[in-house]
Structure 1
Amino acid sequence: MAYGHDSGSGGDLQSFRSIYGNLLAPLSADGVVLRNRAVMGAMHTGIEALDRSADRIRAFYRERAEGEVGLIITGGVAPNLEGRVELGAPAMTEDADLEWHAAILDAVKGTETKMCMQILHTGRYAKFSGCVGASSLRTRINKHEPRALTTSEVWKTIEDYARTASIARDLGYHGVEIMGSEGYLINQFTAPATNDRKDEFGGSFENRIRFPLEILEAVRQRVGKDFLVIYRISAVDLVDGGMTGEETRTFARLVQKAGAGILNTGTGWHESTIPTVAHVVPRAAWAYAVKNVKEVVTLPVIASNRINDPQVAEDLIASGTADMVSMARPLLADPAFMKKARLGQPEKINTCIACNQACLDHIFKHQPVSCLVNPRAGHEIEFAGSKVVRGKKIAVVGGGAAGMNAAFNAAERGHTVTLFEASDELGGQLLMARVIPEKTEFDQMLRYFLQRLADEKVEVRLSHAPTAAELCNGAYDEIVIATGVRPRRLDIPGIEHEKVLDYVDVLHRSRPVGNQVAIIGAGGIGFDVAEFLLGEPHTPPQIDRFIEEYGVDVSLHEAGGLRQGHKRMESPPKRGIVLLQRKKERVGARLAVSTGWIRRDRLNRHHVKMLSGVEYRRIDDLGLHVSIDGINQVIPADNIIICAGQDSERDLYTALREHYPAIPVHLIGGADQAVELDAMRAIDQATRLATQL
């Protein structure tokens, strides 16, 4: 499964058309012609439930349609009130907001992109009291206990799916997708683990798959021909008590027979303890499960999850693993992904780095979706900065994420921009993030930023730390300070001991580190340093290691695609590491919702000791002296690494404000707020500033 290499650059347009010939080829299904094989997969945007702005959702989808994706699948629309994701989420009921759907359809008018509405019943995942399911078994990821649907209610729900599909056709959608994966209601019927029913929809395999097959037949009968019906099948459940690979193959054949025109594939349930879309997952890691489905059907099959590069997509189609590819988050990162692929410009694609920070984590916090590398995503109408009539001369000081984004976005609008960086290379804190094992997608982030600086003809001056006088000698109209942060130095007796390092010493300066390590600070930086010291720096996720580490059964013989009795791989630790924090809460409690559990699990399996409620007493030759719950102890350590926060680097900003108050000066990124090296905030702030200059 060699799908993980990066796109190259260079070459003429014809050569790239040949390279991506399969991805760019048209496809016809159910009488609907798609311009290429790329699908923008359904995702919860948060706009549906939190904003309901027709202009906002129109702008969101319009930008993707103009970016030349072949098919867009909307976020889920429930077939009835019980099926909603949460209260206020869209449902196709008598009082449905049809203007909302009109705005979505208006987004693709005048383009070749087709629009498909996903029909989603969340079942026991619904975030409100009174949710329903195939059974009354509660999931650990939802505090609400479901009520099992009665037999008559199941038949009524089947009718609701058909009615919803019919309305979608009447509204002008080109098709519907029936969501049957990720652990939602249909999946709750098909899996033995969540179906203890005694009626015709439970028990045997044939009975468990009756619900989706009845839905498909009812939908197809209602909408007729020449209307796209996609079924999203769970290619591998990744939960105990899920379907086997052979059951999935049999089910896929019956799905085709029941009337589906395309099979989309989903991977894993939301409650699975196997990562499916985070940065630790290798690119196209689930190709084996997609191929298992593809082998037994003749209709087009869509591959999904961790496909963020046109060459990866091309390889999946060329190899016969799939006929199409679904990319959701990659089209948040770059709406013009497919247009750039068609033009032979893969180096210009703003690659999804699978961080989940502004997409999935925002949804979990009930915020509209966006993207760390592209803050315009979900906020298109807020970034309407046009070309300036009269360009200014802008100096940007600091070549990290904030400075680079401010520079190329300002230059794009017509300003003449000079970017100063004190070191001999651009990147700032990104240079440290990219060396963390399995965070090599940050290489693509840096590659894109450097490409944009070149495209917008920003003058870059490396190894140059300008003075206030130099900046204010009349050469510049405005100044942007993005000088970043410096590690915070703690006031602990012995802090100057030779064994004390900070995270920059370790991640950037490559200072040697001993075998016994105490890390002070258990936020994101502390976890990064621990992972760095336990792994091989700057290595991408490895498919063989991932499969072994998580006990994935690629043969798909086992139920749920998991190796039964597998014990999570515990590696002999390269070092003895103790991770400490002052707060008394669980270590890692403030990490991101969608990835924090992965990081805690990994450190646990490497025998990292995590301590909270720690008071730091002193550092000496013996190690780190601490007190926990009033008990004094010594943590032996060859090195103590400080990861306890940062302070803003503002010396230049202060000098400018004091001595040259008439010159407009802007402060962004870590220099403005030194909290957890927040690249998401820094990039958003820099991009917004550039639209206002």
Structure 2
Amino acid sequence: MRDEPVDRVFISYSRKDGGTFAAGLREQLKCENLSIWQDIIALEGGRDWWSQIENALRSKTLQHFVLIVTPAALASPVVRREIRLARQEGKTVCPVRGPGLASLSTLPRWIGHVYDLDIKEQWTALLGVLREQSRQKRVPMMAPEPPDDFVERPSEFNALKTQLLDNKGDAVAITAALRGAGGYGKTTLAKALAHDADIQDAYFDGILWAALGEKPESLLLIISDLISRLTGAQPGLNTINAAASALGEALGDRRILLVVDDVWRGQDLSWFLKGGTSTTRLVTTRNDSTLPANSVRHSLDAMRDSEAFELIAKGLPAFSTQRRELTALAARLGEWPLLLKLVNGFLRDRAVKLRQALPAAIAAVNKRLDEKGLTAFDARNETERTKAVALTIGVSLELLETSSRDRFAELGIFAEEAHVPIGIVEYSWRDHLDEIETENLLSEFYGLSLLLGLDLDRRTLQVHDTIRHFLRGQTGTEGLVTMQRRLLRALDEIRGADHDESTKCYYYLYMPYHLAEANERERLDALLLDPSWLTAKLAATGNIAALVADYDQYGVGKGQKLIGRTLRLTAGICARDQRQLIPQLLGRLMANAIIATGFLEAARRSIVLPVILEQKLSLTPPGAEIIRLEGHSRAVAALCSLPDGRLASGSWDNTIQLWDLTTGTETGRIEGRCRPECGWNLVAGSPVT
């Protein structure tokens, strides 16, 4: 068994009409001394077939992806998955004309030139490409799949799609926006657009997805992830401004659709609007004021009668005979997708799971809504919407036992927009349920549409932000703190145990968040001053931005802030070599009296030998990169942040940060610019010569 494929060329084809051609091509390429991966000879019995394909396509050795273009291949879901992964991994896609392909004019644009191997010159050209290293840029596809119960909304879908494509079906570089209240289906419609064949054809350089939410945990981490998806490497950037500029550079002139989902604040969105002259931004938001003035705006409100009926009737038996009753029920819910899904979950539970007659199930849900006082409400009024959500969720919760309702309430403590590993939930609930019972209960929640997503293959779940707000409001501040502390007891056992990658990654990414939510400031301080935690988190997440984000959000006191600033200074180095983290911290902080000696001693103990350590201060410490300003009432200095994160003169129109030299902390910002010939030139304040 080979852990890492060593083959150079992957052959993708459909066995229906390309098997014989693929076998012949394989033998021809082998005669040219090219190593070939083809499923029929490479797949090993007893192992998951897709994981073997995925392993081959992710191999650094594999450089090229030869696609035998036939009618069956273009229609094959498996071949499409192979193509998508190959492009995401930066393999050179070499389309070869296969049997039965009558016309090339109908092929997707991204395919480009198709090699016809009956022409000697094209065979020679193909061999020339396959013998070289791949120079293909990565083509990311980050958009989640639309939900299983997706209902098409042609009017809104086509109107927005028309804006994203020109009259030739090519990409249009604009900023477009979907506006509407929470739960109205903005994210779902954006997912559907991202998976539309015409959109994917036009945006052939990739589709990026960034989910923000009301309070994004770390914009630096989100943007760094986008950059790594585009470049295949961790950027090692230390400021949000540098990351935003680097994202713009990585986008370049590529035809990319960048979806920025669930934007609450304009300042959060602004970081995604830099550079990328050929990039189209699709923004989903509840607030029009977050959008740039030149945005193309599309409102998304209640569903049409027919769409609302289709959603509320999904999966119900003999629903056509109850069209009038279901339509009236949908109208009562304001044709609001979130409420329609919740009530549909109730009806499916009664009519499918419990085999109750559909008319009786409809009557039961109407009775419960009557008892809870849900009457006609103004969907434009946030207070009335919030009340309607609470009442409708209450109907679904009545189907659960008390203990199950308690478990559901606990899902409100997880971070917004997070894909929560089921393994974390299992640990949290282990005093009440075993692993199978946990999975069954989560499936029940999902069946009732109480969860936004449940992926049993990847073993993750996601809570809709509107439902999360409801749960947190119902639980209250004291209840949330109690739940968070109960979860922390479970998380404490995860660090030293053997768990799947997603569970460990969540633990390291969100442990500071859960400590802060639990008001465990002392433990959070200890974590931020623990070198072994920093090392383990960098190893688990693979991203230095995740460490920087902790100190940006939770760092207090002089020591923690200095560590955070030091991490910024070393971000580029640690992105290239994680082993440099502790030596860099020691080398830059050894002479700083503000840092407690306990941190430095613990850092020295955590070092894995052999390693080269600084014995005298020679690396730039935090604070030494600043330049003293004159004419201020206290000791301050100016720091010019260039777009790539470096600190240097010669940049124009930058914000100057003011620092207190005695503490190394930022004290304010003023407008200014840097002149190479004489240092800093302040718009406000005394010039420095």
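Tabulated data for the structure shown
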read-out	value
Read-out semi-axes √(5λ) of the Cα gyration tensor in Å, for residues 475-562 alone, computed value 38, 23, 12, structure in 1, 2	1
Computed 9 for relative contact order in percent (Cα under 8 Å, 6 or more apart) - originating structure among 1, 2	2
Parent structure of the calculated result 26.8, given that Kirkwood radius over Cα pairs in Å is the read-out and 1, 2 the choices	1
Which of 1, 2 yields -9000 [helix-only ellipticity at 222 nm (-39500 (n - 2.57) for each DSSP H run of 4 or more, over all residues; to 500), calculated]	1
Test item: P(r) over Cα pairs in 5 Å bins from 0, in percent, for residues 187-362 alone calculated as 1, 8, 15, 17, 18, 16, 12, 7, 3, 1, 0, 0, pick one of 1, 2	1
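Every number in this text was worked out from the coordinates using simple rules, so none of it is lab data. Because the structure is predicted, anything quoted here is derived from the model rather than measured.
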